[in-house]
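Once you scroll down, you'll see the structures, which are given as structure tokens.
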Structure P
């Protein structure tokens, strides 16, 4: 896991609980990642600098999570030609719907893949990143296939367990 392939970004420390769920998946799949707190609004210069320099360190995909107005993924998407995966975070009185709409409704020419709200979205963002990386990396492909098989086995084991009750 020496190579950093995924940059995980969040707008504030309060987003860490959600976004670290994605890092856990990447770690399980042995995909190197780095986590940064960089705000599109409070630290725009530092964010642009990070996005610009990250590919030189091997970053191939960005996962960006933010709540409320949620412009982080869009700003990252406007600053790079690499894939950007947005994760809306439930941090407002609107239950994350505002973040979902801000993340998914990008202007033409600034594509951002958008996952579901919260921790499930962060986990799916990591899995989607793994699928992209697996296209050109046989080890990641193998690890991803093992992960999928384990999920399948858990469901089948649960099914057997409930049938035996």
Structure Q
């Protein structure tokens, strides 16, 4: 039996579920009546960059297209907290573009907030250390680690936290 227990706090989205949601959104948008006479209407998912790009010819259509994509992501269980939604950017020929970036890792600021929350709670002998894009929480007692998990689940850090590598 180990003398110290630990778990990792990370974030991210399942890219396969995002891909499935985008395919469903493309199918729905091609069948909707309000998109019938659209000059430009594309939904693109760049998996390597974890970016969704929307391109349409009207502001109303952009909002409707974004609503479709967001609802499909929610139905597929993708955390909406991990979406970094960009502004509508004018593109050529009176069209609009919008980029939605998927947060796949904890940024430094969020990792600091998570570590500070654990330190401020003063749980007995529980320590948090930032290791790249994750936070390692360790302690001698499994119950104290469970309390730390419960504390982090109650807090709002701007992203959906995932707990893994529990040992």
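No lab work stands behind these numbers, since they all come straight from the coordinates. Because the structure is a prediction, the values reported are computed rather than measured. Cβ atoms are built from the backbone, for glycine too; each structure is taken alone.
Have a look at P, Q and say which one yields 0.05 for FRET efficiency 1/(1 + (r/R0)^6) of positions 6 and 94 (r between Cβ atoms, R0 = 35 Å, to 0.05), as calculated.
The structure behind it is Q.
The value -12000 for helix-only ellipticity at 222 nm (-39500 (n - 2.57) for each DSSP H run of 4 or more, over all residues; to 500) was derived from one model only; which of P, Q is it?
Q
Can you rank P, Q by relative contact order in percent (Cα under 8 Å, 6 or more apart) and just name the one with the largest value?
Q
Please compute distance in nm of label points 7 Å out along Cα→Cβ at positions 22 and 46 for structures P, Q and give me the label with the greatest value.
Going through P, Q one by one, distance in nm of label points 7 Å out along Cα→Cβ at positions 22 and 46 peaks for structure P.
Assign the value 2, 10, 18, 21, 19, 12, 9, 5, 3, 1, 1, 0, calculated as P(r) over Cα pairs in 5 Å bins from 0, in percent, to the correct structure from P, Q.
Only one of P, Q returns 2, 10, 18, 21, 19, 12, 9, 5, 3, 1, 1, 0 for P(r) over Cα pairs in 5 Å bins from 0, in percent, namely P.
Taking mean count of other Cβ atoms within 10 Å over residues 30-37 from the coordinates of each of P, Q, which one would give 10.9? Can you show the working numbers first?
Details: P: 17.5; Q: 10.9.
Answer by label: Q.
Matching task: 3.0 is the computed value of distance in nm of label points 7 Å out along Cα→Cβ at positions 38 and 150. Pick the structure from P, Q.
Comparing all candidates, it corresponds to P.
Thinking of P, Q, which structure, once log10 I(q)/I(0) by the Debye sum over Cα atoms at q = 0.14, 0.17, 0.26 Å⁻¹, for residues 54-117 alone is computed, gives back -0.36, -0.51, -0.99?
P
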